[in-house]
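Laboratory data are not the source of any read-out in this text; all were calculated from the coordinates shown. The structure displayed is predicted, hence computed values, not measured ones. Cβ atoms are built from the backbone, for glycine too; each structure is taken alone.
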Structure 1
């Protein structure tokens, strides 16, 4: 493994951050994500301003998710085939150019919904490529003993940007309009690409002995699918993570009506709920990153899942803002406790030459459950109430985790 640090008895944030290739990879993600979340606020306001339609906002969000579902498994083949460092640099530059072009169209007053959808699809594709390539690069630049801290730091950066970026984005859009945050997002992509130039070329590719020996796309794609089918714990991870994504997206889709109808708050309440989840995720990342999960990763996933279910049920009974904020903070902690070991297991157990394909294929199978969760949650809440959805969905998820703990032997006992 290229440039792996010396093995220590316990995982270490300090050791991971002192390892230059990972630090540069993490820093590039931190910078680019800061722009993404400010851009997200500006984009939604832009769509509302151009179309005046809430439905159009929903279409934009759906198109953002589409590349991960439709293109993800195929993009994974190229992530494994090509140099991952070069993929990350090139993709960030392309995304920066696309966002800069969007800013130019806005200034020229020639923007419309079709162009916005085209930009969003390109950015969604780029985001999928970067996410897959970055996740596949982490095991190449840190040892297995530090995969936990590495993934925890990645979660920290995204959650930190969620807290700061969304809040700052809202203020900037309110004061200066949508152009400035969009221009900042373009600059953040170029800055991330510049940071990644500092990565050594060896950081972006598996060793020659571990690289694919076939050049046919169909064979390479099939290798990734075959590896998943032959490893039961990966199938169990997909099943459990799909349930997690289904119910997680469902609950997230109801945060706004929950804020208004149950907590009797407004947009600020909704913002505080989102920030509370992100802060909880940061705390959860710190817990996982400073713990040795190598011999009990599956247990961490199951325990985190159980707490998620209990927190969702708790939200159904929370009718005051302080109680809701506390409950949702716990939910954020549990999300990190469940999700970080999932990423770590995939990186630790899948050969480097297959990480792009396996990771992207699993991601697509998991992500596809999200839109379905949001749809069913909305329909169920319309027929009953938001609180009923939380209680029922949380209860179902708790039962799912209980059944999983009993029957998913491979996941329960997996180690790396």
Structure 2
């Protein structure tokens, strides 16, 4: 086992002291001048230490032609310092190499990246940002809003922590769509990313238009088919008995198709940018009182129903979509709760805002499926959902409506015990209305 650098240095110094002291003692024995010889040795040792210290300091300051001390403690100390220096240089080279790789990678990315200070001053940017925004290296240190004069972009930039990305059409005079997003990183610095999503945005728009147009075109012929089926079902004397069951099944499926089409059209209207243009103060307490009457009429004899509504608590939003949210969540609670169960509806406020909550004692949902419940046409139990008449679009509508109202849906569920669906509305959306 090798000794440590400290023990090696002490050992070297003691060896040097022993050899030099032996020489002086031999001289004292030969001459008989013991006191003067020992005094001379002390002076010699101190002068040597000062001289070694001077050479060490010159070597550390990298004075030209300076060489480190080559004996005793100082030789080992210089060796240790030199070793540490080589290790630090190696580590610095490695860090520089990684930094250069990161810089080269960021420069090669097709996404425009700009690092900003808290005051939106430019720190650095990659080639894609330079090409898109027409900024130069000389613009480093300038505020970004002085270079990009687009109102919606500047408004988004000034937000403290933007929760959602911004989509910019025709950004910087280009006929393209860009996705803009800002992240906080490293002690208050901000990273701005601009990505060209023109093709994906167009595909999404084509999908929306197709769903809306197809649903609209299918609604009229389906209404006609449904009307004739109802007429044939009513003609009990003219229609043979063996046709009663097929006609009933066709009528049931046509109604289900009609419900799906209506939900698809509702989703298309919700996804349009004009939804919030009719925003107003909604007296939610009055709306829920009317909804309570309807659901008690349908289910009062089969379920235990509880409504707790805070009077005077209103929201700023769009009435019909919000009514659809409340109705969908309450309908789902009854649909997936066995008869005799309990459905509780609460509308209340606290310091964080307003909350609409629906709790049931139904079948519940396994935790692994909770994150997918708001996807279109997603069902945990397909056969049961179709049997209960669900379209698979209800929770998707709820999610889109809440997104438009800058609100959030939270779900808690236990299999066999029930579920809680809660809509959280921000304080900014909460209003106080005069009760009638």
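General remarks:
- Identity of the structure behind 20.8, 60 (criterion: Rg and Dmax of the Cα atoms in Å, calculated), options 1, 2: 1
- Read-out mean count of other Cβ atoms within 10 Å over residues 185-192, computed value 22.4, structure in 1, 2: 1
- Relative contact order in percent (Cα under 8 Å, 6 or more apart) derived as 27 - corresponding label from 1, 2: 1
- Source structure of the calculated read-out (helix-only ellipticity at 222 nm (-39500 (n - 2.57) for each DSSP H run of 4 or more, over all residues; to 500), -17500) within 1, 2: 2.
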